[in-house]
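Multiple structures follow.
Every read-out reported here was derived from the displayed coordinates using simple, explicitly stated rules and does not represent laboratory data. For clarity, every value in this text was computed on a predicted model and none was experimentally measured. Cβ atoms are built from the backbone, for glycine too; each structure is taken alone.
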Structure I
């Protein structure tokens, strides 16, 4: 087993990895920016190395600085967490070159799955259902018109190299397509240096279902069931749960098998997530993309399966075989996660950094976990993501989990900064959410307008 690993991240995920490593008897190295000198991950790790100024491009995204810290401290492996360098194939390859194990898939697999046109072609080969659309790249607006005619409007124009919502356009009718194609392609070219476009039918509203997989270096791939991540604001997940209420046993098996085929077809290694869209009316699911890293919402899967995903990531990277097979995985009870962000819901969820004067994180009771990196007196810096904690609960059934989450959110107290905890409490108490009757349109189109109306009245 590794003697020492470096965590190339910050916040709650860095703390989470340090804890897992410590339980495995592995020494840890934290890296931090000047803004994170007092951050919890730097205090908890065995060693901490400053890698640059506050701006993430100069610190957490600075590949040379991160690798130098690993070489300097003699760390044998690097865990990238999520965000920052976690899906940067160049970084994964650089680690390999200096003889430090990257805890994740290889750079070449990342490239294959990161290019959405290639990923789509790969999935068709692996017999994984994909959203109806173009067979490969669409080179001209004329070609895009032909494909759209064939698959039917509304369509989504997407950049192959896309990410962060750039190079994506929704087109409702043929007259708007040419202008949308040209603007999306030039945006993608400017942002990613690659203007390649493809086209898909819009599946909306739908359920956003993702399947967690683990794959070792010996060719074993196991899925750990699905998560429902349909409650999103501006394509950002707000609340996640496992298992999905929209999926029965037969479909769970089908979608799980498709995820395993997807991972096998690219020779995947380590933890990954295959994202699908599920059209409830048609009972069909379609591959959307693959995330080649651990996800924010991994704890809900840990709760319902009893598998520690981060420890498994480290063991896999160490060359060990998975200690379980598919038949060992049993989904027990129900888990929900709420993301607590330092943001102001009344002001269009604007980030709200500042100093935490008083803090009480919910605790106690069976089936409650809080992953966080904040403490009383801690100042949340304005430079990074606004997520400050994740509350995760596990109950015997969904209603039990919902009640537990309500209890936990009631208990949560954070003074000094504004958070979305009240918003989360209102969401979890909504009759449609309680009934499990929601899709990707629900939060933005139904819940938020009514919520904002109430805020106006109250103020």
Structure II
């Protein structure tokens, strides 16, 4: 699969590694998100790339030395008693300006906890160094703490810290060459993870890709969440349980606590960690304090994780005995509703990037509540303008049936005037529809409009 997006990341990485003095770059992000591919776009044949594994320290040093010997003849002929001796000789032998990348750096740290302190010592005399160093890893918490924790040896030493995030749907459409509706469907399953896209392109259609890579006990993504949790979570069973409960409809903290039979106070830490890792989100109504936990809802935010816990986990028994056809029937019956949820989420993310009457809006949220103390109302999209003069309220529909756009807009306006935070603001309505039917209606956005909003 061709390399797409990552323009800003590439620029920053090139700028850092082209400096005349030595630099330290930290790159991190979840497994399969494209960290290694990004680095390889920058490295030249004169640079050194080493993929660490979980071997003991002596073996890691041996393997790293062997890799370096491809560039520096005889580097692996010496026996290095520790990492300090290794890096000291490396600096003596390497050419000025060489880029050295250690991928999956946490694997080394796991067995060599002293290494960050050794690198700290080395970097205190960085003026004497001949190389640029890139440290990369999938263990997001460890990599983040390596440079952001004030007590960590490498705190304040990094010249560049790059967190690799998901790629927007705009690029998935380019990769798959699909129409906008199919792109939204595909993105609702694979999310913005390049490796998942690459696996998808190996098969002719979506269902074939799912059957081969996900709905098979031999599939490369069949146990994907477990591998992801192992990078950052001590208790993978607990994480698996929490996402399973959320996927099955337990969205409030009290509901989750009740089903897991643990006090709610015991769940805050693991839930917050899953939020930090980007797997779930805590949703609060627009204009509500995010710390207001009674109104908060926990949702799986990562598309692939959401798909997995909605369709793989409940059907694992069928998958294990090879009943793929039955699994497919269950999925096809529920896929429309599943995609509609992610359509809403994608639309909310798109709001700050849309040109809505030349008004710039902040990030969008949902809102639900009982403003008139009679019946509960909700909005799929609510956003305030940067100048605080306008309030955007929107409805998202993923329907194939005909929709009366005028009537839907009027209902939105009628509901919006009840909102306590709508006072003294001009209300602007927007419809986010699978198919636009009334071309005369204002502020109607289709899948292609939303996809194009993310073009960078």
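To which of I, II does the computed value 17.0 (mean count of other Cβ atoms within 10 Å over residues 167-174) belong? Present the calculation step by step, with values, prior to reporting the outcome.
Details: I: 17.0; II: 21.5.
This value belongs to structure I.
Looking just at distance in nm of label points 7 Å out along Cα→Cβ at positions 119 and 447, which of the labels I, II belongs to the structure with the highest value?
Numbers: I: 2.4; II: 4.3.
Result for distance in nm of label points 7 Å out along Cα→Cβ at positions 119 and 447 over I, II: largest is II.
Determine which structure produced the value 13.7, 44 for Rg and Dmax of the Cα atoms in Å, for residues 215-318 alone, calculated from the coordinates; the candidates are I, II. Please report the intermediate quantities before stating the final value.
Numbers: I: 13.7, 44; II: 14.0, 46.
Source structure: I.
If helix-only ellipticity at 222 nm (-39500 (n - 2.57) for each DSSP H run of 4 or more, over all residues; to 500) comes out at -12500 when worked out from the coordinates, which of I, II was used? It would help to have the intermediate numbers written out before the result.
Working: I: -10000; II: -12500.
Answer by label: II.
Among the shown structures I, II, from which was the value 57 of percent of Cα pairs over 29 Å apart calculated? Could you put the intermediate results ahead of the total?
Numbers: I: 50; II: 57.
Label of the source structure: II.
Quick check for you: by mean count of other Cβ atoms within 10 Å over residues 151-158, which of I, II is greatest?
On the way: I: 18.8; II: 15.4.
For this comparison of mean count of other Cβ atoms within 10 Å over residues 151-158, the top structure is I.
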